[in-house]
Structure I
Amino acid sequence: MHAVFDVAATTDFARAALIRAGLAAEMAQVIAERLIEADLYGHDTHGLALLAPYIAEIEAGRMTIAGAPEVLRAKGAAVLWDGRRLPGVWTTHLAVAEACRRARDLGLASVVVKNGHHIACLAAYLEAPARAGMVVMILSSDPSVRAVAPFGGTTQVMTPNPLAIGIPTDGDPILIDISASITTVGQCERARKGSGALAGKWLIGPDGQATDQVAVLGAGGALLPMGGTDHGHKGYGIGLMIEALTQGLGGFGRAEAPSQWGGSVQVLAFDPEAFGGIDAFTRETGWLAAACRASAVAPGAAPVRLPGEAALARKRDAAGRVRLAPGIVSALEGLGARHGLSLPGRQ
């Protein structure tokens, strides 16, 4: 059963744990907020579940704990940073701010971060800029990890390669956060610790057969691209695009064979005021959102909802509290014991 904790107190706990691990206070605050935001949305594989692994990376010397990204190139709307293996959540936070700043001046902007670390939940960066009238898209890949097979193959080649975008409307923003694969490495790891099976045949074995058994990943199998064995060319194509716009534009990726957990990131920002104007933009997106919600459904089926609608509802309903699974609570308690911190009392 999930336990419930106060958001502010749990944020303070996560921040304190990161500071005791060596991070500067500003970095620690941003990371704590983004991880808890993911939990509030319901993306619990990319929330506080990552706090202990991030601290383990710091303690092992695999995450840089001080300084700023290095600006390698900056030409108008295009920027390239070396993330210097700083916390990926921190550098992505900075990249979103920089992309939005340039987009306000130029209409649109692209900030690519190479040689960074893991960036957690992409959707957690998007709500605030969308509510401020900016369209922000984030693409991410990890050149050190292979998990997803190309369409028609069985060999692990790419990462799940998430793509997320925040779209302003005349109400709540649309928050799309998807992967180019059917499932994720995190979901497979969770299944491995549980029943050993996924909810569907989202993996492919070395024999070319789709399966729900995660054990196949250690026996030459791979995650399937979005669309599976039937229409997986679509996820395969999206995955290739994401790798090109992250690792390709950054000039650092699989060709260099990095071995440490990391992230290559593309942040794109668009200012609707540079185009038809924010009022015209939200009139169009608001109409589309209303039309989707009004769509007829099968008898007895739930109404259509927009991407991000359930996540934003969970966050509102949480009313300043965050629900954490038992395994996450145990990991946080372990961190607290090692760093002399007490996890806040359960609500």
Structure II
Amino acid sequence: MKKTDNILSHRFRNNSKGLFLTNRKMSLRAKETLKRLKEEINKGNIEQREHESCPLCFGKEAILIAEKDRYGIPCETVICKCCGLVFNDSFFDEVSLEVVYEEFYGDINFDGVAPEGSFFKRTRPDAYSWKRFAFIALKLDTILKELKTIFEIGCRDGCNLLPFYLAGKEVMGCDFDEEYLDVGRRRGLNLLRGGTDSLVASGRQADLIILSHVFEHFVDIDKSIADVRKMLTPRGYVYVEVPGLLNWNRKRSDFISEDGCKSSNNFLMYLQSVHNYCFDLEKVSSFFERNGFEMVIGDEWVRALFRKSDSTELTKGNYYNPNSAERILAYLQTVERDFRSPTTQLNRFARKLLQKALTT
């Protein structure tokens, strides 16, 4: 792809340095794992690739807005000039991505939290797994009673499946880390090691498939949705949750909080090299609708329910929107200016002083 350089600020240049607060909070083990990952990328042992065209509209031009993620890992975030899709144009291919998940992701992102401790934290009464279950139950209402089988792709320890299991549903999930999978298995959850293919190979079908903070990790979105469609019963549903580009990134004056989700004006904190896409609701809906689904309900966090449409013909619509890229670029530039404003910097300095005082 042809990329026009329009980096949001110097903070987003690739200097291999992560955010100060992110690095400060990391354990020694996590820091060593992160260092090893960067070394493997530099050696070419873990490959990063570029897109030939936009995954949504197949446009050939994009705007480069960032060169690294919050950990200082090389990560070229771009905005498609044609449709405004924000995506990672230095993504790990599927082989490398599996290695990253198995050997690096847990230590870096969960900072070596023991699997048992993680499961306890993620299933206690105030945990988001219950809020997620409540959101789905409220939106489906009486339909939830009709759903018998629930799948989750990227289930980790199965914490999102636990509420459905306790409600009497048959559940099945898949992920790559055996340590975390075993924790859920010991609670009676049917968890498979592997990706989407492991669920497809089971030959089973689900009434509801959960994609919670996993859809943005997929490499080939259309293929992944096609696999999901195959696994669904004729009137099946898909619940998709990703960190929404718009609600998660806002000026301090536009701050919002809902169901444990909070906005921030630090867009660099939002970026992760394993996140191949930065979705708003419109873009998630576009991918699903062109692959034979219709949206039931959704918001900009993004939390959305889709169901199979009656049409079995996949559609390839025209996603050209001359104003979308400029609008999203201007939005993110405004958020970055707000982060770098004197007020924000003063607040950050005050927090650092307070943290230092509490630790001395």
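Rule-based calculations on the coordinates, nothing more; no lab input. What you see is a predicted model; the values in this text were computed from it and never measured. Cβ atoms are built from the backbone, for glycine too; each structure is taken alone.
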Value 20.0, calculated as mean count of other Cβ atoms within 10 Å over residues 97-104 from one of I, II, is from structure I
Distance in nm of label points 7 Å out along Cα→Cβ at positions 105 and 225 from the coordinates reads 3.8; which among I, II | I
Structures I, II, by volume of the Cα convex hull per residue in Å³, for residues 73-120 alone: label with the highest value = II
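Ranked by mean count of other Cβ atoms within 10 Å over residues 209-216, which of I, II sits at the highest value?
Values: I: 17.8; II: 22.2.
Evaluating mean count of other Cβ atoms within 10 Å over residues 209-216 on every structure, the highest lands on II.
Starting from the value 18.9: which structure in I, II was mean count of other Cβ atoms within 10 Å over residues 25-32 calculated from?
Working: I: 18.9; II: 13.9.
Structure I accounts for this read-out.
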Comparing I, II on relative contact order in percent (Cα under 8 Å, 6 or more apart), the highest sits with I
